Every structure is written in C-alpha cells, then in structure tokens.
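A.B. asks: Pasting the structures here.
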Structure P
Amino acid sequence: MIYEPIILIVIGIGALIIQMVYFLKDDRADNNSPKDKPYKLGWHAAGGVLHLWMGYVIGRMFGPAWGCLAGSLTWYFFDGFINSYVLSKEWWYIGTTAGLDKVQRWAAGILHIDPQLFSACLKHAALILSTLYLIPHLL
C-alpha cells in the first residue's frame with residue numbers, strides 16, 4: 001500500500017522533530033519550573049512514539065516477532081544507557097516525568113515493591129517473552 005510508507009515517514013520525521021524541539025526547550029528552561037513540565041511531557045511522548053514506530057517498522061519489514069524483539073531491546077538498552085551514562089543514575093532508574101515511569105511507579109506502589117525492581121522485572125520479562133516469541137520463527 002502506498003500510504004503506509006508515507007505515513008511511516010511522516011510519523012518518524014514528525015516524532016524526531018517534536019522530540020528535539022521539546023528536548024532543546026526543556027534544556028533551556030529551569031528544571032521544575034512551570035514552563036519546564038510541558039517540555040518534558042512533549043519530548044517524552046515523542047520519544048515513546050519513536051520507540052513504538054521503530055518496533056512497528058521492524059515488525060512490518062521482518063515480521064511481528066522481530067518487531068517485538070526490537071521494541072523490548074530498545075526499552076531495555078535505551079533506558080539503561082541513558083540512565084547510566086547520561087543521568088549518572090542506576091541502570092533501572094525510574095524518573096518522575098515520563099508517563100511510562102509514572103505508571104510503573106503507580107503499579108509498584110500497588111504491589112508494595114521498589115519501582116526500580118518493578119521496572120527491571122518488566123524489562124526482563126519483555127525481553128524474555130519477545131525472544132521466546134521469535135525462536136519458532138527462526139527454526
């Protein structure tokens with residue numbers, strides 16, 4: 001279908017632009033100021049779209065099992081490297097501004113466990129399940 005590549009290009013470029021615009025505005029705004037919060041929301045949301053976009057594109061190119069693996073690997077390694085090497089935090093650090101981090105904190109609170117432990121378990125489970133889903137497609 002001719003519409004799919006056009007839509008994927010527009011989504012990919014649009015999300016990259018939105019993420020960078022809001023990221024740069026966030027970088028120039030004082031942290032925890034009223035102006036800062038919408039910037040963080042904007043670039044986190046665009047980053048989430050990019051993660052999903054990449055998994056979808058890989059899935060369309062090579063099959064859904066590869067798309068799931070790409071998504072789980074991106075979540076596992078992208079977050080970990082940013083947390084460790086940019087933010088100087090633990091690999092499993094859970095922030096307070098990203099929507100997914102807020103949901104993980106909420107769920108960890110309900111379960112009465114550490115949010116970082118909850119995040120680590122989710123990411124490991126996603127990686128293990130996506131690998132198990134891919135294995136039959138490799139045989």
Structure Q
Amino acid sequence: MNSHRIGGDLFEMHCEPIDVTSMHRPDTSWRFVDAHGHEHRWFVGGKPADQYSPTLTYETPTLVWIKDGDEYWDDDDEPHPVGHLECIECGEHIAPRYTADSYTQYIPGPKSCRINGERVGEEEFMRRVEEARKR
C-alpha cells in the first residue's frame with residue numbers, strides 16, 4: 001500500500017496484483033514454414049511477437065480458422081464449433097505452438113483509495129491529491 005501525508009491528510013492507495021500465470025499461452029519463439037514456403041508465427045499489434053505479456057493480444061494473421069463442425073459437451077446441450085487453422089495462401093493445416101509461463105505473471109488489479117481512512121473513488125482521490133499539493 002502506498003501512503004502519503006500531504007498537509008493534514010493521509011492519502012492511501014492499494015492495488016492488489018492478480019495472478020495471470022498461464023498454462024497455455026502463445027509461444028513467441030514459434031516459427032513455422034509450411035510445405036509451400038509460407039512463414040507463420042505469432043504477431044502482436046501487427047508486428048512479429050518476440051516476447052510475451054499477459055496484457056497483449058496475440059494473433060496469427062497468416063492463418064484462418066475453418067469450422068469443421070460442432071460438438072456437444074457433457075453438461076451442455078448447446079453446440080460448440082470445432083475446427084482447425086490453415087494457411088490463408090495454400091490451405092495447409094497449421095497448429096501454432098503454445099507453452100506455459102516459466103515464471104509467475106501478474107497484472108494490476110482493482111485500486112482501492114482512501115483519504116483519512118475513508119474510501120473514495122480514484123477520480124476523487126486524484127483530484128484531492130492535486131488540491132492538497134497546491135495548498
């Protein structure tokens with residue numbers, strides 16, 4: 001918890017980290033060249049991914065998902081689509097590689113703000129910190 005006394009007021013902010021360690025995430029070291037010479041790899045933000053962050057979205061823009069049918073799960077009456085990924089140029093079936101995190105990953109959780117022990121929203125907290133600094 002971060003706490004600062006400004007003038008006569010005590011400002012406290014706490015952010016509990018959330019464990020987002022993954023057992024199945026994109027392996028950014030994966031690169032694959034299919035039988036027709038087309039390279040496939042993970043991308044993030046339109047650029048080749050060279051490292052992993054749980055806050056980013058990873059994609060394989062050289063692949064397209066093709067629906068093969070539907071399957072039903074044990075406790076569910078709804079159909080769930082099943083399919084595969086294939087090269088958008090030649091149609092070869094490609095399975096991107098996934099991996100598990102090798103160390104614990106965290107992202108920031110919700111913030112908790114207090115002024116003199118009273119809970120306040122983050123906007124009010126920041127506004128009142130600025131006011132206190134101007135005094």
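A.B. asks: Going by FRET efficiency 1/(1 + (r/R0)^6) of positions 5 and 125 (r between Cβ atoms, R0 = 25 Å, to 0.05), which of structures P, Q comes out largest?
C.D. replies: Q
A.B. asks: A value of -25000 was computed for helix-only ellipticity at 222 nm (-39500 (n - 2.57) for each DSSP H run of 4 or more, over all residues; to 500); which of P, Q is the source structure? The partial results should precede the final answer.
C.D. replies: Details: P: -25000; Q: -3000.
Clearly, the read-out refers to P.
A.B. asks: Please compute relative contact order in percent (Cα under 8 Å, 6 or more apart) for structures P, Q and give me the label with the greatest value. Mind dumping the intermediate values first?
C.D. replies: On the way: P: 19; Q: 32.
The maximum falls on structure Q.
A.B. asks: For volume of the Cα convex hull per residue in Å³, for residues 21-100 alone, which structure out of P, Q has the highest calculated value?
C.D. replies: Q
A.B. asks: Quick check for you: by Kirkwood radius over Cα pairs in Å, which of P, Q is greatest? Walk me through the numbers before you get to the answer.
C.D. replies: On the way: P: 16.5; Q: 19.4.
Comparing P, Q, the top value of Kirkwood radius over Cα pairs in Å belongs to Q.
Every number in this text was worked out from the coordinates using simple rules, so none of it is lab data. Because the structure is predicted, anything quoted here is derived from the model rather than measured. Cβ atoms are built from the backbone, for glycine too; each structure is taken alone.
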